1. Looking at structures P, Q, which one was Cα Rg over 2.2 N^0.38 Å calculated from, given that it came out as 0.96?
2. Comparing mean count of other Cβ atoms within 10 Å over residues 161-168 across structures P, Q, which is largest?
3. Identify which of structures P, Q gives the largest calculated value of mean count of other Cβ atoms within 10 Å over residues 25-32.
4. Could you tell me which structure in P, Q was used to calculate distance in nm of label points 7 Å out along Cα→Cβ at positions 49 and 121 as 2.7?
5. Given a value of 2.8 for distance in nm of label points 7 Å out along Cα→Cβ at positions 33 and 249, point me to the structure among P, Q it was derived from.
Structure P
Amino acid sequence: MSEKIGIAILGSTGSIGTQALEVIENHPDYFDLQVLTAGKNADLLIEQAKKYQPNTVVIGDEDSYQKVKDALWGENIHVYCGEDALCQVVEATNVHSVLTALVGYAGLKPTIHAIEAGKTIALANKETLVVAGEFITKLAREKGVNIYPVDSEHSAIFQCLVGEFHNPIEKIYLTASGGPFRGFSISDLQKVTLEQALKHPNWSMGAKITIDSASLMNKGLEVIEAKWLFNLKPEQIDVIVHPQSIVHSLIQFQDGSMKAQMGLPDMKLPIQYALSYPNRLPTNFPRFNFMDYPQLTFEAPDRKVFKNLDLAYRVMDELGTSACILNAANEVAVDAFLNKKISFLEIGELNETVVNETKNILNPSYQDYVNSDQNAREKALQLLRK
């Protein structure tokens, strides 16, 4: 190709970020790494910067700025810190595509800046669309910006749609592994530990998304994300549990035919596809062997036990800032669980209470999302203190 694609990775020290660096390293003639950012993991950011030599790094934690700057002295790498710098670096002319791999609500503001600057978005931060899907999709249309999904399920739907964009979608099926607690009853879940919740059967992910997967909140957030990515109604989105995680999702067209995207559970493939679309670059990833998986099974999720999924459908239907409120509550609840302040079942209970007790604002502005996020977090923290 004539020109390399300039890449900015927001959240390079997390699970998606580190795997994205592997993808970029394997295709030095295709990608040009421009920006690396991290929240607090200064040591890994320094290590990555020295190895991959980006043009710019940003550390979110201002207390770590001097440490990063000193460590990279003489490396010909620009070093900045804070949220404002994060929003500015995505606007650089040498950046063509921005991989948003920040965890949670933190990904919203820099993604907005990247869209306003006309950058292609490789979206791993599902919360951006969960929190402000209406606002983000409208802005992307106005700016002529493409948003390519990195989540394996949404990447699967997107891959199935290639060549089919003119054909209406009747329904999509997002697959879920079921997490470590598939088949558990409510009484079983009362006894589960943090260590058990962090052991996902198929995927290697960060702590927050692993807990969301265990509670099925991750699938609920993905349902909301799918609505905005593919312009779907709630009744067009279904969730099906597929423990083997080989069929990553399915799409059904109006003639009744279905397409599925399959492969081994490896996030590097959807990362690479989002960064290189419309091209499929060669890889040395392990290949799927049908004989290793003689049976692929599917079952309905237990919505009575895993109530977060129904809560996500509810807020998706309500529109406004309702999904933003749910996301904020869940971030607080998961953090409390990770710090062993609440039990696993209390995550869903806290989420539902905050959604019920926080005002939903219809037709929201950007500031309405900011205020709703703050109000929901304050409500959740207030409930935790009781």
Structure Q
Amino acid sequence: MTDFEQYIKQGEPDKQERAYAWQTAIGLQAVDGLTTSDYLKDTACKHIDGDITIDEARELIKSYYLSKSSREPDEDEKREADTVAANITKILSTRTLDFSTNGYVSLHRRIFDGVFKFAGRIRDYDITKKEWVLDGDTVNYLNWEDLRRAIDYDLEQERNFSYAGLSSDDMIKHIARFVSNLWQIHAFGEGNTRTTAVFTIQYLRSIGFNVSNSLFANHSWYFRNALVRANYKNVQKGIDYTPVYLERFFRNLLLGDGWELRNRYLHINATGEWREQPNISKASAGQAQDKYRTSAGQVKISPNIERLAKVIGQEQLSVKTIMEKMQLKGRDNFLNLYLNPAIKVGYVTLLYPDKPRHSRQKYLLTVKGLALLEALIKKQTF
């Protein structure tokens, strides 16, 4: 996979964001054993540099395959990988999310536009898939008659779920369970894991988490195998549902843990050194009480953000009310030193995010912010 670290390390926010999107989009193709072409990678660099738009990049890729005079043995696979990677990059370049069944189905259509004739169409047949990690066995996927109802149910349950008061451990377990259940539905004939991954990234962003890192890019096959193990049970073989591998993926992604994400640990007949998955993180559990961890590792939270989180709590408050509670006078200083930094790192969000200047605009803690609040409350009790 192309290394976009040169762009990520440059520190230019726009280039960083575009590089992260391409890195993730390209890495997700490994879920189905696909690799992108050199042409795609060159085109991605032009987009990251700002020389072309993402729509122009998609058109270049489409024209590239239409104009080729000779076919290579793996051309169909390369074309799929390139087209899907560009489509995913466009999706990840925006912060919008339609958290509904129609939105989930539409996401599949947008990801596989130009690739699958059934893009955006819920399957009308039952499926099985032989899995390497299960020694050739399959997960029991949902019957096709129940697919839409199952998506409706899972999304409705998550929409009504409150993360308030959850510890980081419980929050990770819940996120893993939600993503696992959604994936097990396997609503489409192909492309379920890539759709679930993109939906998960969008959803985690929407509730305040920063998922702009290389985990999905570098460990997409682990992500899929962890989903398989979380949904596989075989009583005769003494194997129960095993969500711990997926939980460790999310612990690395959201809390900065250091679990070694190698697929051999997930095999149902792992032998020798592969029986115990090591955590190579240098951070101790005790440190987590004093520092809230992000995907970049241990990060000391600004005292201003901690103070703001305590004031907002579980309420929805206006700027005026927050400033009164904090006994602050200067609005510009409050915005620059407290509110804007908290929004930027995902602890606070707007009640009306699409209308920042709404006359009744209020601010509330995200799921990430609520987790920080819980950590601060626990810290005070020790």
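1. P
2. Between P, Q, the highest calculated value is found for Q.
3. Q
4. Clearly, the read-out refers to P.
5. Working through the options, I get structure P.
A short reminder: the numbers here are calculations on the coordinates, not readings from a lab. Predicted model only: the values in this text are computed from it and were never measured. Cβ atoms are built from the backbone, for glycine too; each structure is taken alone.
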